[in-house]
Structure 1
Amino acid sequence: MISLFLVAQMDFIKYCEGLGIVPNPLPKRIKSSDVLSLNTFGLISANLYNFLPQMPYTKHRFLYRDFKMNQWLHGIDTHFFQNEYPLPIDGIGDLMDKLNVQNGIICTYHFGVYQLIDSILLNSRNRFALLVGADVFNNWKERYPVLSKILDKAAKEERFVLLNAEASTSLRQMYRLVKQGYSIVVYVDGIQGVSQGNENQLIQIPFLGQQIFVPKGAAALSHYFGVPMYPVLALRRTNRIEFKVARTIFPTLITDRQQYCVYAMREIFSFLSTYVMHWPEQWTNWSLLHYFLKGILPLNRAMITGDTSEEQEYSLIKFQTAPYLMKKSDYKTFLLNDVDFECLLCQWEI
């Protein structure tokens, strides 16, 4: 059977040459002792099974390696933010033109060079606030030491504010900043808002053929403050960075706030899905996507026994060093003994 599933490819070697760095070599196989990599691949494969079912299992391993390469690139991206980014950047002018007319809610994603938007806003002298969860807020300097120095300087010049989304004063502070001309940057695909259990703050939307739950906060802020939403992402290409800017979402379209939130978040995730389908390795959320289901079983096709191999239907994972077999279609786990686990790991050549 010939697979018709294709994803856009980029040449990582040429990309790294453009940055002036040497690509990070990745091991060909995952060791049983490397629990983080083992679980990451197992969950990515399960989520690909449910959200990109036309991708054959043989592609999962290649995507995982590209996913790890993108993670490595994320870790070094910020080191280039102190000066001009080494690669050409296309498409950002579309967003800058919009911001020059009206500040608003900049909705972006953990996709591609996802922190580059913050650097560009700083260099363009646009005033903005970055809205993050409490965990990121409390550990900001440790996680992003290079970027923190740049942002601290901008904060002293009253061009940047880091906001804790869970602080009781954040809404009032955002209202004041928006009135002063600041834009608010929100990473709308963040996992923290989904995992906190605030069900009244979540809405259900379609995404890659499934129904997921996402926080409605960015859309609610847009409606409450009366400012537009600007969806944008930074796509890695072999020899450049290409910003993709979706059509502006205006709060005046729908007067009812809840209806507006549903409409806006559907539009925002529909925009993301286009690029996730073609460049899935550039999205960092693949190992977390099942959380957005909030326990609802994913829609998937019935398999005929014998038509698929075991590794297509199951993943190998570990919880606190205990080995498990996980069924991809419903994420149910089954305890294995160590001998069987090692045998399957070797047999499946993960």
Structure 2
Amino acid sequence: MLAFIRAFAYSVIVNRFIPNINLLRAQIFSAKGEYQRAEYFFKSALNSRTLNSSDRQRALMDLSYAQFKLRKMEEAELSLRNLIFINPQKREAHLRLAKIQLWCGSPLDASWTLKRAIKRGHNDHELVSFFLLAVCENGGPEYLLEEAYKLAIEKKDFTADHQILNLAIARYQIIKNDGVGGVNQIAKIALASKAPFESVIAYAETLYATNEIIQARNQLKRALLVSPDHPRLLSLLAETYLNGETTLYNPSYAAQLAANSCQSSGWVSARELHIYARALLHCGDKTTALMVANKAFAAGSRLLGSYSKVKEIERLISQLSSSNHHTLSF
């Protein structure tokens, strides 16, 4: 109550205007980490016909953050889309939307979000870098990959250290079969002090792809210190415990990590659901694995261009559905 009175008095005395009471309450609750209550009051503020355009945009931005923290991913996306509809030039709204889409395993959606932002004039290093990263994460399509790479090369300043941009270019090189050069560059970025979180995940993925399981796990544990609830981090870490060739094979722990990754992504990421279904199968829980695999298939089929491993999910569903008495492959 005291915080509310102080904020209200500040607005009246210093800013010389009477704030929207619900918006003020929402901002206070959000600052305190009470996102459920913040969401309620942001929505109440947005229902007010007297809310001015500037406050409406701020409310939508802050509402999306509260919804993200509550893991209401689809609602968070909708809030940002509404904000972009009101103000198509809002750079931060495009970037936040793209990052949520990447968080939820929808890199092609993120690619198009960033492409639209760049087309509207926001072609700075950060947006161009994440544009190329998103297209690389999706593995194409080819024309979008070349467009993003061209923009990245135009932005690259060889006298400056733009780590995210360099990471994006390195990932492009791997796709273009310059694996050694790309991997070496990713390792250089990831192992540097103050390495970007994205570079550590990318480096762990390259290590995992070459069956360097222990090394990959060590990098992921580094990343846990930065973002312990990141879905891709958790699902990739889960995959390292599903590798039967290591002495640290632990399907129960993998299932726990994969479940956390699904929860963190709001149960909408086909990739995370797919890995969770595999972990459940390793644990022998075929019934739940089938339920999760079906959900993964539905999520993967909804994505633009579909989830790249949707065929693998189909095979998994077919195996799980055929008979609980047969030996199933992973």
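For this structure, a couple of remarks:
- In this comparison of 1, 2, the computed figure 29, 22, 14 for semi-axes √(5λ) of the Cα gyration tensor in Å, for residues 54-253 alone is attributed to 2.
- If distance in nm of label points 7 Å out along Cα→Cβ at positions 38 and 62 is computed and equals 2.7, the structure in 1, 2: 1
- Among candidates 1, 2, the computation of P(r) over Cα pairs in 20 Å bins from 0, in percent that gave 28, 57, 15, 0 used structure 1.
- Looking at distance in nm of label points 7 Å out along Cα→Cβ at positions 126 and 206 over structures 1, 2, structure 1 comes out largest.
- Winner on distance in nm of label points 7 Å out along Cα→Cβ at positions 86 and 278 once structures 1, 2 are ranked, highest first: 2
- helix-only ellipticity at 222 nm (-39500 (n - 2.57) for each DSSP H run of 4 or more, over all residues; to 500) from the coordinates reads -12500; which among 1, 2: 1
- Answer label among 1, 2 for the case where relative contact order in percent (Cα under 8 Å, 6 or more apart), calculated from the coordinates, equals 26: 1
Every number in this text was worked out from the coordinates using simple rules, so none of it is lab data. Please read these numbers as outputs of a predicted model, since none were measured by experiment. Cβ atoms are built from the backbone, for glycine too; each structure is taken alone.
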